[in-house]
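Structures for review follow.
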Structure P
C-alpha cells in the first residue's frame, strides 16, 4: 500500500498511526488481567491470519505495531485487517 492508501484506510481506525513503516496503537486497560485478556483474544486472531504483531505490555498498557514481514516490512491490507480485529476486541 502507498502512503495515500494507508492514510485513507487509517480514517476508519481511531487512534492508529502510521510511523516507521508500521501501523501503531497504544491501548490502556483498567488493570493487568484486562490487558492480558485482550492479548489472549488478539493472539487467536493473529494466529488465524498467520500474521503476528509486535506487542509491548506493561501492566495495563498494550502497544501494537503492525507490518507485513513477507512484504519487506511494509504495511499491507493484512495489517489493517488485524488492526480492525484488535478494535473489535477492544
Structure Q
C-alpha cells in the first residue's frame, strides 16, 4: 500500500484514469460488435454505416492512448477487408 501523500494521490489518479480507459475501450468494442452484427446479417448499407462510425472511434481511442496506433490500424484494416468481402 502507498505510504506517501504523493503515492496515495498517484493511486487515486491511476484508478480514475483506468475507469475512463475502460469506458473508452468498451465503447470501441461496442461499435466493433455493431459492425460485425451488420456484416453477419448481410446488411450492406448498415455495415457501411457502422464502418463509418467504428473507424473514427478506433482512431479516437488511439489519440487518447487507449489503443496502440498499429493495433488500431490492424483492426480497421481487417474490418475494411470484411466490408469489402461482403461486396464480392
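Consider the structures P, Q: one of them gives 1.4 for distance in nm of label points 7 Å out along Cα→Cβ at positions 14 and 38 as calculated from the coordinates. Say which. It traces back to P. Match the computed value -13500 of helix-only ellipticity at 222 nm (-39500 (n - 2.57) for each DSSP H run of 4 or more, over all residues; to 500) to one of the structures P, Q, and report its label. Label of the source structure: P.
Starting from the value 32: which structure in P, Q was relative contact order in percent (Cα under 8 Å, 6 or more apart) calculated from? It would help to have the intermediate numbers written out before the result.
Values: P: 32; Q: 27.
For relative contact order in percent (Cα under 8 Å, 6 or more apart), the value 32 is produced by structure P.
Taking distance in nm of label points 7 Å out along Cα→Cβ at positions 30 and 46 from the coordinates of each of P, Q, which one would give 1.8? For distance in nm of label points 7 Å out along Cα→Cβ at positions 30 and 46, the value 1.8 is produced by structure Q.
Here semi-axes √(5λ) of the Cα gyration tensor in Å has been calculated and equals 22, 14, 11, so which of P, Q was it run on?
Label of the source structure: P.
Can you spot which of P, Q the value 4.1 was calculated from, given it is distance in nm of label points 7 Å out along Cα→Cβ at positions 6 and 78?
Of the structures listed, the value fits Q.
Read-outs throughout are calculated quantities, based only on the coordinates presented, and are distinct from any laboratory measurement. Keep in mind the model is a prediction, meaning the values are calculated, not measured. Cβ atoms are built from the backbone, for glycine too; each structure is taken alone.
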